[in-house]
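Following this line, the structures themselves.
What follows is calculated from the coordinates using simple rules that are stated; it is not laboratory data. Predicted model, so just to flag it, every value in this text is computed and none were measured. Cβ atoms are built from the backbone, for glycine too; each structure is taken alone.
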Structure I
Amino acid sequence: MKDYFAHETAVLDEGCQIGKNTKIWHFTHVMSQAVVGENCVIGQNVMIANRVTLGNNVKVQNNVSVYEGVTCEDDVFLGPSMVFTNVINPRAFIERKLEFKQTLVRRGATIGANATILCGHTIGRYAMVGAGAVVTSDVSDYALVVGNPAQQIGWVSEYGHRLLFDETGSASCPESGQKYQLFDNQAKRIK
């Protein structure tokens, strides 16, 4: 007996792994070697390719293709119609499946609607990629990046609020009260 929900129009290839309490909606395709964690929500018209791993509590909004080479850790949010790539120089007439680049989206990161993530990069823990951004390099933990190419314009808390660091390099989240510190131009949560 399955312990997840899949809409009747979803296609789940034999061999794929789907975690407990995950919901998979209309016209989604999960390929045979994909691994989807527990408590995930996979929206409409999503494709999850072979050798993709999604952690627990991942939310994939409508119209997203998660291509081979992508790993998303726990608590990642993939906004509507955002795009991953997996080849640096694709050509229709040249087979490059052996050249897929790995992309890692670390725990708690958010990728906004219509953003594009070029392959081979890491999106840091709790980072936020703004809607429509084009990521062409690694993104630091807690970084807020926007634009094309994406540029860092600040820092965000684990709750997704802008962090305003004082002259001592300290900041706190206005919602949670969590404390953060800048060390060598990297934000760290102080526990």
Structure II
Amino acid sequence: MENKNSYFSHDTAIIDADCVIGDGSKIWHFSHVMSNAVIGNSCNIGQNVVVSPKVVLGNNVKVQNNVSIYTGVICEDDVFLGPSMVFTNIINPRSAVIRRDSYVETNVRKGASIGANATIICGNEIGAYALIGAGAVVTKPVKPYALVVGNPSKQIGWVSEYGHRLHFDEFNRAVCPETKDVYVINNNVVTKQ
């Protein structure tokens, strides 16, 4: 591993010109960060990851092995991308049709986690602190704090910022078992108090 200014990259990683990579970030074996990508502070980019041009990753984003983050994807701070999960960036791809000007944006909001082998169809926002289960195929927007599983994905509950299942009482309140933070649900929207 060699020191590249204020971040680290493995000798086999490729970092193109005109990237911005924040302090304390680590880029591991056989990964490729392409030109005009932005990676925040304290990120961890696992093995065999591609970060395409104009991708934006906030601070403390964890990208596990074998993930391709395509142009059009924006991940806010504290996002977790599980092993071999997949983003798309074109709704109707065709090999013979060039659509580089038609990339559809996908936003992954603060603190959201996407499980191993999940697929996120482009244009769908993943809400803050949402938890996407392993293997889920997300075909529509996901609410903040939502727990989503399956193919096509379906919301089956709510989670806290620490990823624990929330169980709401008759007063529409739930408590995270780890932090003791209180959450309230109103009109199918969860907020932390």
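Name the one structure among I, II that mean count of other Cβ atoms within 10 Å over residues 7-14 of 15.8 was derived from. Among I, II, the structure yielding 15.8 for mean count of other Cβ atoms within 10 Å over residues 7-14 is II.
Among the shown structures I, II, from which was the value 0.20 of FRET efficiency 1/(1 + (r/R0)^6) of positions 39 and 87 (r between Cβ atoms, R0 = 25 Å, to 0.05) calculated? Derived from the structure labelled I. Each of I, II could give distance in nm of label points 7 Å out along Cα→Cβ at positions 111 and 151, but the derived value 2.3 comes from I.
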